[in-house]
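J.: There are structures below to look over.
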Structure 1
């Protein structure tokens, strides 16, 4: 029977990887009904994004206008060029910690430059097709840093929640708490009541009227209460002088070499968090819709969006999980809804910008308090705690480092610890077992065809067979080597069977190569059986060839070759036979 070789999977073309989902949707056919569905979804998302974009920008140390510019420019570009059908881009709460720290250390011009550079980094990551690697962040790390960011967001809003008057508010949590406690006498009861009422209204509407725009209703009601009762609280108008009625002219940031080098660490942090957040949001949208996003195309769009946002004086852009989920639930058909959401926000800036001046900062703080509460994934934390000590350790380490140290440090440390735990578990799954030749397992009495029991093979003192079970990689190589090193010189042949080894890395191959040289010096023949094509390629690359090593398809084939060679050695020489 002729075997037909399995064809290798085709490498995706550039168009397959980077065609925006907007093009895909338009190719499918786009009608008036689709436009109507996208318009409704876009308006719904814009209503949610309006107060949220301003609140996130203020909490980040920027102006509310910058938050709106980010949502307008960044949101439009993410939907226009992105690889996700339903992704909504804009400012995200996850960036508040990094953005506020960058503003405090480098100023607003440094933040805009870092945002621009992060766009370039994201663009390069997408074009280099590294998007798949971003998905390898362990789940406990994602839950840990998200929960840590939620705690920091809530702590950053305590001053506005309580209407406190601080001349200087420290950034680190351990310094912030004593400063807030020292200023407790400046609490404004009206602001505290307003923020509590805003948060309560949002939660109540979410429970009793989930389809209503709770954040916008609560912010509008708070603004009306301040105007009607003349409450002594700070508003967007008193703090920032309102927001402009138009977008600013695009302008390149300072790209001098010294300034670029100075802002590269912040830009790398923005890019890393943006990649994680945007692809996580795209995965959530895929889970809700059954669609599949293009990760590298999405990263390219995120890069362009961050560069575009920086040109207009905006802050970091990323995919936003809550707004993307709102877009899906509102019945969006494709990326047009995200583009329309940006246009609706632009319309608000052009027409109704003066109304934003009346929104109290306490109400926006109440909105962010609800956002922080929602960011803490309580069911996921409980599930990880039940999963075992390893997941709990990764979660706790990432959370604590996020809250008390640095977000980048937390992600790196969490991934490192998660990798160590994974390596430990994989090494415990890899085993090596001595096998009786030709009798790999006990067979039931009615098995057909039955493999005959070979007493000579089972009792052969010259041959030892070892079977690798599991992945032979650097985490398991040392333990496997310790077993194989005990092979005695009395054996004439060693068979290592790879039929149950799905993968072999360079460390495992190097260990086998060292064993082969040692066995060759002892006069022991090493046979490697059952190696798949990819495993055999690695072994050959590490020099495992004759005379140190020989290959056979299966253990039985190696045994037949060993017996044949032994028979030839025992056969009398021709001269002796003639005598």
Structure 2
């Protein structure tokens, strides 16, 4: 039976110790948010109640499109132009700011309410140095903004060598470093409330822990409250005092974090918890041979045939970059250092490690997108580092990528049909009629209706876009698919569906996967073998069970220990 949470439930959640009699720092009452569209008004959020006490961390969880980010953006006056608060009120520190003037909202931003958005590349100015962007934030709020002040802010957000990093541009940072820069800007003015929208989704677990520890320190020492928007239930359980669950624009359940996640009452919350990846999960096995994906519960592990041959063999692989420093001097940087591993045909090998460990550089070299400095990469016994242009073109037909950001890797000007059909056309396969038939078959394989062919990427959800990216990767009937953080940007329900889809496709088509990720809980579900990288070197490898059950190096042990909620006892159906 559905359990609907009302105002008293939310207020009755366990607050921060010592805050029982305090006035709420942020309170949303009966909040409704409406968007004007060409088809009329659409109510994205309705009857939402939420209370954040001073110094408290409250997490809003829910799948993509549940209204969690929209609710948070309304609290800081950042709704899109076609969005408005159509009912209810937003109370900040006793002041009703629901319809406050723009001048008042601007006054509150930065100094009183900080914001850490999710996508660092869209929210950092590409033509301004990182230090300048931090400095502008400090200046706008009347705070000291000298080089040492800027460096201190960056250091607090976990950026090493902060003084020199401040002089770099966003494109010179890794994804994780860009996210840390955004966090630095959001925290720089010591706001009383920090709205963090998926602040660590692009970060590996050890850096994630560092950032979250810093947020905890602020909460303890400065009384800063955190409104955390996340799809990571382990993170919510470990870091939040209260959890608010949203589904289709409504709050369906709320309460103390551990209590809610270990004893979920609403069917949707139960489904969320059951779909959450965990290091206790087992390897996904294909649930069916048909072309339909339901996102069913994970199946028991299936033994991998050890006699299978290696489709990819990486031997002594090294990549050295020439970096130009000050006064024109160049220095060598070894991104990948003497790495060797193999991918057995029909299985999945995961390469894991922190941001900057060299794992994505390895993927680029295996794809032939980056030249190796030394070493060999054998595909079906042929060293691809020696291939000419024509042979490399043929090789790329047999090895295809799926990238992290499905929106960034799909051309926004191409409809879905053209997106999937393009590889076939480029490689001169078939005529227009046969290609259309192939596109329909591919959409069916990834459980998308053929009626979607004329839509554009911006008309699809994140999960649908990633299915399109998978369909495009399969268009040329590849033998190997390289997944570079292919599910890290997805919420847990969609992530579970995509992982099951990949398992089904592997069983059905005999695909081999090289899976690049920083999410060890996902590795547990998808990989047969694991290779762990640290600072360019391979420090440990073995079967997934060997590495997870008996890690041999301190680095692997630290990675496993840093997983949010690793020690959380969830209900049996979540394991």
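J.: Taking helix-only ellipticity at 222 nm (-39500 (n - 2.57) for each DSSP H run of 4 or more, over all residues; to 500) from the coordinates of each of 1, 2, which one would give -10000? Write down the numbers at each step before the final one.
T.: Working: 1: -20000; 2: -10000.
Corresponding structure: 2.
J.: Quick check on the output: -0.31, -0.73 is log10 I(q)/I(0) by the Debye sum over Cα atoms at q = 0.06, 0.09 Å⁻¹, derived from one of 1, 2. Which one produced it?
T.: 2
J.: Figure out for me which of the structures 1, 2 the number 16 belongs to, where relative contact order in percent (Cα under 8 Å, 6 or more apart) was derived from the coordinates. Can you show the working numbers first?
T.: Details: 1: 22; 2: 16.
For relative contact order in percent (Cα under 8 Å, 6 or more apart), the value 16 is produced by structure 2.
Each reported figure results from applying straightforward, stated rules to the coordinates on display, with no laboratory input. Just so we're clear, the structure is a prediction, and the values are computed from it rather than from any experiment.
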